[in-house]
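As structure tokens, here come the structures.
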Structure P
Amino acid sequence: MTQAHTTAPRTEVDLVLSGGRVVTAEGVLDDGWVAIAAGRLVEVGQGVAPSAARTEAVDGAWVVPGFVDIHCHGGGGESFSGGSAERVETAIRTHRARGTTTMLGSLVSASVPELARQVGSLAELVEDDLLAGIHLEGPFLSAARCGAHAPELLLPPDRDAVARLLTAGRGSVRMVTLAPELDGAVRAVGQLVDGGAIAALGHTDAVEEQVLPAVAAGATVATHLFNAMRPLHHREPGPIGALLDDERVTVELICDLVHLHPTTVRLAARHAGPARTVLVTDAISATGMGDGQYELGGLRVTVTDGVPLLDGGTLAGSSLTMDVAFRNLVEVCGLTVEEAVAAASARPAAVLGMDKEIGQIAPGHRADLVVLDEQLHVRNVLRRGEVVER
């Protein structure tokens, strides 16, 4: 028996993937298929697949929406602050080959003039559809929780500085992380939201009473929850307790099993639920390159056994890719494949306001797909219906 969900107009089908376990918002379609035409999903169903110019049997593999990473600094030996379009495209290709079909380019703290220059350069790649937007992780961060950001570059969110960075992006700055306890932070949250950017809270030493006004002003994302934050305490919940418990806030989790213990991931994801949990990589240029010496925001980073550290031992981002985060969430942290799809695809797409376009396997959506084998390793990636080179 064939069960199809057809809302898009019938058109000549270019490609059908058949015989997979297709994960949709309604559940998993065993012996499922997806039909693609002109880079879009036109039909999704199970059983007998429609005819197409080309049919590919995926033999029981998982078919999931392309991953959406809203916090990534680079890969393939290159960073998003690295300059030329060619170098940035190397980082993008590194992550696309591992299933990330949509991503923000994250920048670390620098002087405001330098950040404005970097933002202006990346804006061209956003306009060319290589990136979905720019994420500024700094410089409006707490020196007490600076992590892998040079503390001398950090400053309060001055109105003119915020405006300069938004203007440089020409609408491409999609998210800005700031510490809510800094002077002017609550006002800056409103300025960011009015300017079309997501206000995220992170790298903060705030107590709960300093976090809540920023959320009330419009902050909606917790940047890598737990990491570079005042710890959760039973008498002072701080930013972790405040952000995790607030239904208005989506929480980022770095699921490399280094930044967070599996039990911590599971507790946070279970409490926030699929509607508020997002997997991110926080990946740096070392991703896909192996151990060695790298640079992040002017700081020297040593990667050993895949873990990037500053000279003093502080974690400096990750070498994580979204397929590994997805697999860790299921196989180690104990969540379901459907919950992992929500965290890696559907919810981040919604955070970006792109959930009508990406993040789901549904007719009318872009044909951004990842085919995973039974062990959740990537077999194939499609972006806009085209196979991504791996």
Structure Q
Amino acid sequence: MRPLEGITVLEFSQFMAGPSAGLRMADLGARVIKIERPGSGEAGRKIALKNLFLDGSSLVFHTANRNKESYEANLKDSEDLERVKKLIEKADVITHNFRPGVMEKIGLDYKTVQKINPRLVYATVTGYGTEGVWVKKPGQDLLVQCMSGFANLSGNKNDNPTPVGAAVSDIITGTHLVQGVLAALIRREKTKKGAWVEVSLLESTLDLQFEYLTTYLNDGNQIPERTERGSANPALGAPYGVYKTKNGYISIAMGSVLKLGETLNCEALLEYTNSESWFTNREDIMVILRAFLAEKNTSEWLEILEANGIWCSDLYTYKQLLDHEGYQTLKMDQKLNLLSGEEVHTTRCPIRLNDERVYSPKPAPRVGQHTEAIIKEFNL
């Protein structure tokens, strides 16, 4: 039995932040029913990476919506809305990421829904909160990475601001939404009352940077400065970074420059006896390391450094990673068969329960695939 079995989630959410939260709850056993507009379904079905579509929906949609059901409803239609309200009576959780004011117009705002089902956990995602000058601005991952300052942490000193390629703002916001929902469900067991859980892309992305923001606030408001080359963290000293070797790259994490110098037999590093210089003189140290590490292959350096307890790693492409024995041991991927006969090859839930990996029994649904069965089951 998975831990969230018996919990019913109505997912009005679209795109990635909200659906990624629903994905995790579904993986952990919750029954997640997507409430979708008739015909086209949620907007995320049309957002594609590299124009990849399967069974009429984007591959991105399939990655975030496995283990879910789909219920078609026109929320502007009074009959459909009444059926949805009957579903709400029996649900445990609602998630949505409509802009502030939309659910109020529909009549499914928190105060209204709370009267329908006082035990319901009402979980919302916004871009920038529910008040202020940014309320109407689109809540989108790239925009939030840039507005939050996050795009100034990656890349090298002379690079333009460099957003992260993955949808980090969406995914961390979805993670926070799940944390809030689970906390509210635990409290409900004690109080018998639901709650309103709110997260925003901007606040979650700011929280993701709490190390850097705290440093900024306590260090005279000095802006983090990226290193000239191989920058991996603008607030850490050498040797932290990525270095080119004779045949590839190697990453080296935090550690003693003196120990690194002794391990590499690099006399130039041994001059930096004061640990404070590892940050103040990190550019000079990294120049020394770049020249030194370029003399041998990555595997040769890894053999030397790992044997002496230096934290380091190779830099893999996806092909190198997926072909590696270390990755294969994790059994991280899975294949899901669609109604069309096509196959989605994706990753599994990263959480293990009682030392067992969590795999998915079913793929993402077609629009309205479960509408009639749900109407019958819940007597709508």
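Values in this text are rule-based calculations from the coordinates and carry no lab data. No experiment lies behind these values; they were computed from the predicted model shown. Cβ atoms are built from the backbone, for glycine too; each structure is taken alone.
Remarks
- For mean count of other Cβ atoms within 10 Å over residues 161-168 computed as 19.4, the structure of P, Q it came from: P
- Structure responsible for 4.2, with distance in nm of label points 7 Å out along Cα→Cβ at positions 241 and 361 calculated and labels P, Q on offer: P
- Structure from which 24.7, 79 was derived, Rg and Dmax of the Cα atoms in Å, options P, Q: Q
- Origin of the derived value -7000 (helix-only ellipticity at 222 nm (-39500 (n - 2.57) for each DSSP H run of 4 or more, over all residues; to 500); candidates P, Q): P
- For mean count of other Cβ atoms within 10 Å over residues 97-104 computed as 17.0, the structure of P, Q it came from: Q
- Read-out mean count of other Cβ atoms within 10 Å over residues 49-56, computed value 12.1, structure in P, Q: Q
- Comparison of P, Q - label where Cα Rg over 2.2 N^0.38 Å, for residues 169-328 alone is highest: Q
- Which of P, Q yields 12.7 [mean projected area of the Cα convex hull in nm², for residues 105-248 alone, calculated]: Q
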